[in-house]
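Chemist: Below: a set of structures, written as structure tokens.
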Structure 1
Amino acid sequence: MADRLKKLNSSSTNIRVMYVESDCEEQKSTSNFLSTIFDNLVIAIDGEDGLKKFQENKIDMVITDIDLPKLNGIEMLKKIKDIEHNCYTIVLSQHYEADILLKTIQLNVDGYILKPLNFEQLLDAIEKAIEKFKLEHEAKNQKYYLEQYLSLLDKSGVISKTDTQGTITYVNDSFCKISGYKRDELLGQKHSITRHHENTNEIYEKMWDTIKEKEEPWEGVVKNKSKSGSSYYVRTIITPIKDIEGTVVEYVAVRDSLNAVVDDKKYLFEQIEENELSILVLLQMDEFEMFEKFYNAATVDQVEKNFAFNLLSYLPKEYSFENVYSLGNGSFALLTEFNNFNTTKLNIDEYLNTFVDNVKNSNLEFDDMEFDINITVSYSIGKFMLYEDAKEGLDNALRAKSKVSFSNDSSIIASKEAKENLEMIKTVKIALDNFNIVSYFQPIINNKTKEVEKYESLVRLIDEGGNILSPFHFLNVSKKGNYYSKITQRVLENSFKILHTINTKLSINISVKDIEKEQTRVQIFSLLEQYKEDAHRIIFELLEDENVENFNIIKEFIRTVKAKGVQIAIDDFGAGYSNFERILEFEPDIVKIDGSLVKNIEHDTFSRNIVETIVLFAKKQNIETIAEYVENESIFNILNELGVDYSQGYYFGKPEEL
């Protein structure tokens with residue numbers, strides 16, 4: 001703990017804290033503890049004293065008991081929040097009643113610690129509050145910095161803006177200069193005005209899919225044509241700009257006009273690290289050492305740069321790598337994500353042989369000089385030791401005078417984990433193609449009648465050997481391989497079809513990230529219309545994700561499906577404090593109590609108290625409760641005694657086909 005206290009003290013220098021406690025002994029021990037963390041600590045003895053000292057001092061964080069004389073902790077915090085809504089607050093209390101918890105949730109407190117006080121738990125809450133304080137403080141600084149950066153960027157980069165239809169609404173002076181067009185010739189036009197005919201449609205389709213459909217930044221090197229007809233390359237980043245509601249309102253493109261070639265090998269390694277699986281192509285200009293002997297350094301440098309700028313145009317039109325990395329001495333690298341290339345179904349060896357031939361059949365011209373360039377190529381697939389494998393392959397190819405080389409299977413992917421991931425991605429794809437993404441169904445029992453009243457739909461994968469795999473083996477890999485949405489679509493189809501077989505309600509897992517995708521929402525609404533007579537038997541079980549981008553979409557989805565008779569459940573309730581906030585936001589019909597609480601309930605008093613609190617809270621809100629991981633009769637009896645409505649687990653039945 002000493003190291004944690006020291007670390008927190010160093011990071012809380014500018015944070016002013018008020019501690020409110022009426023019990024003298026508790027106040028003394030806790031304030032001594034807090035003083036080891038915070039240099040600026042104010043002590044208050046009751047609610048009125050706390051409110052007064054808050055008004056007199058610039059307080060960033062309030063740590064308070066609830067049971068205070070004159071003005072209780074909740075009333076004091078309400079008045080403090082009226083003064084400073086963003087004040088960080090941690091509540092210390094011996095109460096775990098649902099109505100008290102709800103009041104603190106409504107006040108948006110940052111932590112709720114049950115007494116008797118456990119300093120480790122208090123430290124956890126303080127750490128989170130300090131981290132939140134630092135982030136918000138940094139955000140204010142960033143806003144100030146941003147204004148300065150924007151001014152600098154506008155002067156140094158080639159910048160344009162377009163509306164959501166791709167019409168140019170702004171260009172800076174650098175854009176006009178490099179393109180040769182005047183501003184009034186560009187505004188109101190499409191970017192196709194500078195499009196070079198050698199660029200394939202696939203490049204632009206991928207670009208628009210990234211920025212419009214996925215709403216993510218697109219980055220790459222683009223060959224453009226100026227007003228005079230001359231070609232120029234620019235390294236481009238196009239970013240969707242969203243309003244506060246999360247709706248894309250325009251696109252901003254920033255380009256580097258000086259050099260479209262990345263000269264930093266370190267950046268290449270960083271990009272490899274960011275990708276899950278990559279294809280790395282290394283190429284060497286043949287007889288480069290001989291070339292250096294015939295020409296001066298300036299000419300050799302110009303040949304390298306011109307070749308680099310034209311390199312992308314030599315690639316077969318079916319697929320274009322986005323970046324060129326200059327490694328010096330006539331060697332270069334190309335990098336792309338394996339999955340992106342794999343979707344084209346191109347043969348990598350044939351692709352690179354065509355690339356080598358395109359270079360051989362082209363002439364490099366500048367300053368009235370003409371150069372014949374030939375190259376040797378090596379490639380490697382994977383993540384770890386990727387550069388080393390490709391470099392070894394290139395050295396071997398140069399010695400053997402072979403034009404295209406790759407490492408053998410044992411060294412293509414040096415990491416066992418990466419190889420397994422690649423194999424699992426292939427397994428998922430095959431399963432999708434062969435309709436072997438299936439649904440199993442686990443019964444949910446009414447605790448009073450012990451009758452099956454619901455089923456939960458659980459996804460399974462059947463591999464080529466007939467083995468049945470649980471989501472643990474393939475779901476996370478599927479997210480990285482962009483197959484997760486397809487699995488969700490298949491699960492929805494499977495689940496709705498089973499409505500004709502069962503007469504109970506059916507619970508279907510949907511992640512909030514799924515709901516954010518328009519394609520998934522459209523499918524769900526279509527299925528609900530198709531099965532509208534059975535819509536009242538559907539429960540959507542929301543799986544939370546901390547990376548939610550637009551809560552408004554989620555809440556609108558919930559309103560829409562509930563209007564059709566669908567019920568909403570929140571999964572893993574009790575696993576995190578944020579779940580209470582979701583109750584207020586999502587207004588669910590059901591909460592599923594997290595299995596980590598249920599499986600320990602026989603021997604863990606704390607788990608039992610939390611489950612009891614959740615049940616009391618849910619009953620007051622007219623919300624049904626379902627306990628997961630009910631593995632034996634003892635657990636079931638405890639849950640039944642606590643008033644849990646439904647049970648799900650191996651004690652009543654495993655997931656099976658219906």
Structure 2
Amino acid sequence: MPIVEVAISVPLHKTFDYQCDQEVAVGARVKVPFGAKKVIGIALANKDKSSFNKLKSVEMVLDETAILDKPILDFLFWAAKYYHHPIGEVLLAAMPKNLRIGKPAIIKKMIGLPVKTSKPDFEITQEQSLAIDTILKKRDTYHGFLLHGVTGSGKTEVYLRITQEVLNQGKQVLVLVPEIGLTPQMISRFERRLKTRVVAIHSQLNETQKLDAYLMAKNTEAGVVLGTRSAIFAPMPNLGLIIIDEEHDGSFKQQSSFRYSARDLSFIRAKQTNIPLILGTATPALETLKNAMDNKLTRLTLANRAGGVMMPKVSLIDMRSNSENGHSALSKLLIEKMQQHLSKGKQVMLFINRRGYAPVFFCTECAWKSECSHCNASMIYHRHVNRLKCHHCGDEKMPEQSCPDCGEQSLEVYGYGTERLEETLSSYFSEMPIIRIDRDTTRRKKALAEHLEKINSGEPCIIVGTQMLAKGHDFSNLAMVGILDVDGGFLSTNFRATEYLAQLLIQVSGRAGRTGNQGEVVIQTRYPDHPMFHYVLSNRYTQFASGLLKQRKSAMMPPFSHQALLCANAKNKQNAEDFLREVAGLLKSINMDGVEIWGPVTNSIEKKADYYYFNLYLQSNDRAALHRMLATFNQHVDTIKLKNKVRWYLDVDPID
């Protein structure tokens with residue numbers, strides 16, 4: 001009887017053989033018995049013999065033809081090998097849930113073609129024109145481009161024109177954006193311009209919509225697939241171009257289970273398909289800048305804003321001398337500037353990267369502080385529901401009436417989150433609408449779209465938001481951006497913190513004055529003399545990044561070396577640490593020259609949801625040597641006694 005090799009979503013680095021009374025298409029789904037359960041797997045090969053004697057039989061062949069065609073299988077095998085992740089988990093993670101649970105691969109609702117499209121009524125700049133021509137010359141071959149354009153320089157217009165040319169060739173285009181919040185805006189832009197089906201792939205769609213989008217990409221009904229990181233796995237047989245917008249963004253890295261970087265994988269997918277790749281951003285990641293310096297990418301610069309609009313004027317407010325009272329979040333000067341812009345019928349945005357009301361709930365008598373009983377972290381006070389919440393494990397409780405330590409009724413809050421900022425602003429600007437955008441106000445399915453619609457109406461208002469607002473949004477009547485409470489970025493233990501902070505400041509600043517008059521950006525800080533501000537104020541990100549690259553090179557830190565992180569966590573603290581000690585011993589016995597092993601050390605937050613976290617870092621200047629060590633480790637990990645008493649994962653090229 002023929003034998004079929006099947007990949008199943010289990011945490012084991014191997015595939016499984018089953019008997020089957022028919023030949024199965026490679027890449028098709030099959031239903032097979034596994035232990036006491038019936039599971040869905042992917043057929044990888046038909047064989048005559050197996051090294052196992054007693055084989056179970058395939059229960060059902062679900063697809064006549066491949067769901068995962070050869071190009072996508074090759075791509076996923078590469079990803080599984082690079083990230084040292086079990087192949088079955090990788091293959092099934094790349095498919096929509098409805099396919100993973102065995103539902104039929106049928107489109108329920110075909111998205112129609114756009115009703116009407118319109119051509120742009122403006123001329124593109126010389127810089128845009130040069131970028132478009134340069135990229136189109138390489139449209140039939142693999143080539144990476146960094147489209148480095150200041151905020152508001154018209155990168156999206158470049159994407160649209162190149163996409164149209166690729167569509168004219170009968171090919172498909174994959175566009176990745178970092179956040180779900182950006183997807184509707186991008187989709188409407190693409191639909192207004194391109195006479196093709198544009199489908200979205202992101203986590204806020206329901207399972208039927210995700211499956212429809214996936215299958216329309218697969219059968220080439222969709223000319224453009226626009227999505228967040230998981231869309232990198234969309235099957236597109238006629239793929240002609242990949243665009244990664246805001247490529248510097250950390251959201252392209254998956255932070256659980258199969259920990260891949262969609263940006264890094266886009267290089268491989270473009271190379272395997274032999275097509276061009278565009279990475280667009282105003283603030284390139286240091287890895288991307290180094291690739292451009294090493295001529296692995298061609299750098300195309302858009303140094304001016306489209307339509308002759310000036311870059312915003314950026315200024316600092318020194319909070320050591322300007323806060324109204326000891327710990328107010330808003331300086332007098334900032335409030336005055338806001339009043340000036342609002343009185344002219346303009347919009348103002350305040351950015352604070354902390355949701356909730358206040359980050360500290362404490363006793364003024366004995367300094368007791370409310371902490372999560374399951375994590376090493378403070379409970380954040382949320383006033384509108386009168387709850388203390390942990391942003392790590394989700395635990396919540398009613399606030400205490402009196403101090404648990406000293407019994408006094410002297411409990412207060414300290415610090416600011418978006419909720420408290422909104423309340424404070426309403427006392428200064430009682431007549432002005434305030435729109436707060438954070439994870440709490442956008443939980444409802446269409447909430448974010450409704451907020452953005454209000455902002456895009458152009459009516460004067462104050463927008464308060466977190467990182468969700470920092471990226472890509474184009475608000476035409478937004479004249480001023482105020483940035484609060486960024487100083488934590490200077491105190492972080494992450495060696496990438498200043499890179500991230502500079503990117504964030506420039507991205508948030510870039511929301512101001514995108515049309516018409518020059519916008520204004522005001523940054524409140526207690527460290528106005530920090531050298532980073534010198535570059536941010538004069539919009540010289542490249543020079544700042546070059547300085548950071550020199551520092552990284554002298555310290556031999558990424559991108560001049562390559563890292564992997566082994567994280568173990570357990571309810572028994574000792575087990576987690578001892579497991580990594582054993583792992584370190586095993587890795588040292590592999591005796592690979594040029595791979596450094598650091599740790600184990602506690603995670604920056606040692607305890608989360610009752611589990612203690614420990615990290616082991618591996619670093620090498622030789623990527624191949626690092627991956628050989630990881631592959632050898634995976635073969636021998638079963639020899640470690642504590643393996644079944646801990647949860648552990650491997651993160652290749654970690655970013656946190």
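A short reminder: the numbers here are calculations on the coordinates, not readings from a lab. Fair warning: this is a prediction, and the values are worked out from it, not measured in the lab. Cβ atoms are built from the backbone, for glycine too; each structure is taken alone.
Chemist: One of 1, 2 was used to calculate log10 I(q)/I(0) by the Debye sum over Cα atoms at q = 0.05, 0.10, 0.11 Å⁻¹, giving -0.35, -1.14, -1.23; which?
Modeler: Among 1, 2, the structure yielding -0.35, -1.14, -1.23 for log10 I(q)/I(0) by the Debye sum over Cα atoms at q = 0.05, 0.10, 0.11 Å⁻¹ is 1.
Chemist: Assign the value -9000, calculated as helix-only ellipticity at 222 nm (-39500 (n - 2.57) for each DSSP H run of 4 or more, over all residues; to 500), to the correct structure from 1, 2.
Modeler: Working: 1: -13500; 2: -9000.
Only one of 1, 2 returns -9000 for helix-only ellipticity at 222 nm (-39500 (n - 2.57) for each DSSP H run of 4 or more, over all residues; to 500), namely 2.
Chemist: If relative contact order in percent (Cα under 8 Å, 6 or more apart) is calculated from each of 1, 2, which structure is the one that comes out at 7? Could the numbers behind the result be given before it?
Modeler: Values: 1: 7; 2: 11.
Matching structure: 1.
Chemist: Using FRET efficiency 1/(1 + (r/R0)^6) of positions 279 and 495 (r between Cβ atoms, R0 = 25 Å, to 0.05) for the comparison, can you identify which of 1, 2 gives the largest number? Kindly include the intermediate steps, with their values, before the conclusion.
Modeler: On the way: 1: 0.10; 2: 0.65.
Looking at the calculated values, the largest one is 2.
Chemist: Can you spot which of 1, 2 the value 5.8 was calculated from, given it is distance in nm of label points 7 Å out along Cα→Cβ at positions 119 and 535?
Modeler: Value 5.8 for distance in nm of label points 7 Å out along Cα→Cβ at positions 119 and 535 corresponds to 1 out of 1, 2.
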